[in-house]
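Readers should treat all values here as calculations from the given coordinates under stated rules, not as data from a laboratory. In this text, all values refer to a predicted model and were calculated from it rather than measured experimentally. Cβ atoms are built from the backbone, for glycine too; each structure is taken alone.
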Structure I
Amino acid sequence: MMMVFAPAVIITIIFARLFIHNWLGPGFEESILPAQCLIAFWLFNGTLQIGSGLATAKGYVKVFFKITLLNALFNVGLSLLLVKPLGILGVVLGTTIPMILVDFPLSLYQILKIVKVSFKDFFNLAIKKNLWLYLFTVMLSVLALQVFKPTNVFLTIAQMGVVYGLVMAAGFFIFLSSKERKEIMFMIKF
């Protein structure tokens with residue numbers, strides 16, 4: 001799941017400047033960094049999606065409600081604290097920081113405990129295994145922006161799609177084992 005999800009997030013972060021410029025035009029440069037900060041949270045949240053679904057299906061709702069409530073309290077407090085000195089970036093950081101430093105670690109801890117998976121196993125399978133693919137995603141995105149700078153939002157989206165397609169092809173053929181490739185092909189065929 002992380003092999004599929006994280007590259008899309010990385011590509012979106014790298015292309016954010018061009019995407020916002022081509023979509024909204026000049027004058028929206030101040031929205032680029034806040035957008036990148038908000039999008040970066042999905043690098044963390046993407047790792048939780050399957051696990052939180054499993055935990056919820058097993059009936060573990062109360063603990064995640066408490067984590068969400070704690071996250072919301074930090075979110076509102078930090079946003080109120082940072083909005084005056086930093087403006088919209090303060091609100092974005094007030095939202096993103098608790099998600100990364102409160103929600104993510106507490107939820108991950110609970111998920112790993114519920115599904116009885118060690119952090120080491122989780123890290124090796126979900127993160128470490130994909131690090132080379134993430135680096136390839138960054139390099140290919142930067143290279144694509146050096147080679148061709150689209151002048152409208154549709155070409156920007158197309159270029160992001162091409163980069164993502166190449167990353168997924170590399171991920172499938174280079175970074176997955178033959179067993180993992182067979183499993184994916186089985187899922188695609190229904």
Structure II
Amino acid sequence: MTTCFHGLDFVTEPGVVFTPRPASEGLVDAALERIGTAPARLADVGTGTGAIAITLALRAPQVEVWASDSCPRALELARLNADRLQARVRLVHGDLLDGLPRDLDLIVANLPYLPAGSTGYDDEPEAAVFSGEDGLDHYRRLLGEAAYHLADVGGVLIQFQGNVLEADRSELPWLLTRLESLATAAV
């Protein structure tokens with residue numbers, strides 16, 4: 001099965017790997033705006049089918065793109081999609097930032113964010129949508145580790161509850177507070 005994302009067709013496997021959604025195209029647009037035309041090194045954490053990483057690699061060929069996922073099948077699909085679309089993406093099997101380089105200019109992520117027991121995503125793999133009691137376990141860990149992987153002027157762009165949130169390296173604690181506020185308001 002294929003799905004269209006940012007004008008590109010990606011091979012997907014519903015129920016096994018999270019299917020890219022149009023809402024995540026805003027994350028790609030925000031990343032492209034942030035990096036502009038300058039060379040940069042970025043990482044897409046929790047890449048799934050590779051839609052975000054591959055789109056960024058194709059839309060900004062001056063950028064070195066890394067992508068990670070803890071699901072071996074997701075990485076197989078990401079490799080297949082990168083090869084099909086002729087995108088240069090370095091894929092890493094690892095949890096969040098494990099195996100990714102340091103001195104990244106940008107980290108992008110659309111991680112699991114729903115509280116355990118949420119309904120409405122029965123067609124998606126649980127590991128791709130649920131993240132602890134309040135939905136923030138993955139983001140807490142990512143933001144806790146991000147400063148060690150970011151360049152001094154690096155930043156993070158994440159998607160949470162349909163919103164794209166941005167923070168520079170020095171603003172990571174603020175971003176976590178903002179996420180906690182959004183998660184509490186959603187309850």
Next on the checklist: Tell me which structure, out of I, II, gives 1, 7, 13, 15, 16, 16, 14, 11, 5, 2, 0 once P(r) over Cα pairs in 5 Å bins from 0, in percent is calculated.
Outcome noted: I
Item to check | Answer label among I, II for the case where mean count of other Cβ atoms within 10 Å over residues 3-10, calculated from the coordinates, equals 20.4 | outcome: I
Next on the checklist: Please compute FRET efficiency 1/(1 + (r/R0)^6) of positions 43 and 59 (r between Cβ atoms, R0 = 25 Å, to 0.05) for structures I, II and give me the label with the greatest value.
Outcome noted: II
Checklist outcome for this item: Value 3.5, calculated as distance in nm of label points 7 Å out along Cα→Cβ at positions 147 and 179 from one of I, II, is from structure I
Checklist entry - Where does the value -10000 come from, among I, II, when helix-only ellipticity at 222 nm (-39500 (n - 2.57) for each DSSP H run of 4 or more, over all residues; to 500) is the thing being computed? => result II
Next on the checklist: If you rank structures I, II by distance in nm of label points 7 Å out along Cα→Cβ at positions 107 and 163, which sits at the top with the largest value?
Outcome noted: I
Checklist entry - If FRET efficiency 1/(1 + (r/R0)^6) of positions 67 and 155 (r between Cβ atoms, R0 = 41 Å, to 0.05) is computed to be 0.50, which of I, II is the source? => result I
Next on the checklist: Looking just at relative contact order in percent (Cα under 8 Å, 6 or more apart), which of the labels I, II belongs to the structure with the highest value?
Outcome noted: I
